[in-house]
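Next up: the structures, one after another.
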Structure I
Amino acid sequence: MADIIAFFGTWQMQVIVTLIAIDVVLGIIAAWIKKEFVFGKLAKFMKGAVLAYVLGFAIVEIAGKALPSLDFTVMAAFVLIVIVLLASIFRNLSKLGIPVPDGLKK
């Protein structure tokens, strides 16, 4: 059990969970302001994206530890997840009317 907890306590996982939390809060605020908030969309995001990012990264971490030749995939997966989450955060910021360069909204 302690081994499983260790996979979810890494600094990379903490960064991923923090970015997810920021993304969710900004998404809720943006939807609320535009009067588009629907609990079903939030539940779908939580079930889909959160599980995919968190559990997917945990599996990549396990594979990286089990097969040291795949260790590079851990950092590659982390970087890709962070990029996707940052893009979503920038999209939510633009929905709130905060100026964001066009390249960061896509």
Structure II
Amino acid sequence: MENNITKEMILNEICAIAFSDYTEFVRAEEDEEGGTSVYVVPSHRLTKAQKAAVSMIKAGTRGVELKLYDKLKALELLARLTGVFEADDDELEELRRILQNDDDEDG
């Protein structure tokens, strides 16, 4: 039997988890009484990558519970596989600059 799994497929799955953001799955809005209502994004609106980040979803007595896979674990694995931790000082400085720009854009 032929194995059709590629490195790209594996990295895409790890990236989906590593770069997931809970706001892609739920949104919180203030209701008319001053409380907060939380809405879950319907699964048909999620991308394949977003769905890959979901570890579990279930309906419980207190509403819907959504759990994502471990983001830090995925980031560590991705960094190890891509050699980020072996980067030289210039590459690390570039990574810091990129991350700083992302933080500035977010808010």
Structure III
Amino acid sequence: MSIGIGQPKHAERVCVGKAPNLICLSDATTGTHERYGLRQGTLGQLAAPRVLAAAGRAMARGNFQTQVTGDPKMLAGAFVIDTQSIVHHVFYSAHAGDHPAVADLVSAAGSLR
């Protein structure tokens, strides 16, 4: 499941194009993100040299940010949560462009019963 900040049309655009097997939801506010401990980034987390370097690497691979929806200052996170709402794995982005290792998420999800 993916939860983004914005309107349902924004979630649909991401899921249909990039993750058709996910359930994609949206929250017009930052409330859901804040309940999971996600926060707005500081200037250093949004525009420091390491952030610009990560942006450069992404662009070199052909990944470009298009339309911004929701709160552009909100840092991302990833959580593996079971069907009883127990959180088994947490990843909080240290800065904009910081993403979890997919293998870590797959491993955590694979350990659920």
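No value in this document is a laboratory result; all are computed from the given coordinates. Every value quoted in this text rests on a predicted model; they were computed, and no experiment measured them. Cβ atoms are built from the backbone, for glycine too; each structure is taken alone.
Observations on the model:
- Label whose coordinates, when FRET efficiency 1/(1 + (r/R0)^6) of positions 31 and 79 (r between Cβ atoms, R0 = 25 Å, to 0.05) is calculated, return 0.35 (choices I, II, III): I
- Highest-scoring label, criterion being mean count of other Cβ atoms within 10 Å over residues 23-30, among I, II, III: I
- For helix-only ellipticity at 222 nm (-39500 (n - 2.57) for each DSSP H run of 4 or more, over all residues; to 500) computed as -10000, the structure of I, II, III it came from: III
- Among I, II, III, which structure scores highest (criterion: relative contact order in percent (Cα under 8 Å, 6 or more apart)): I
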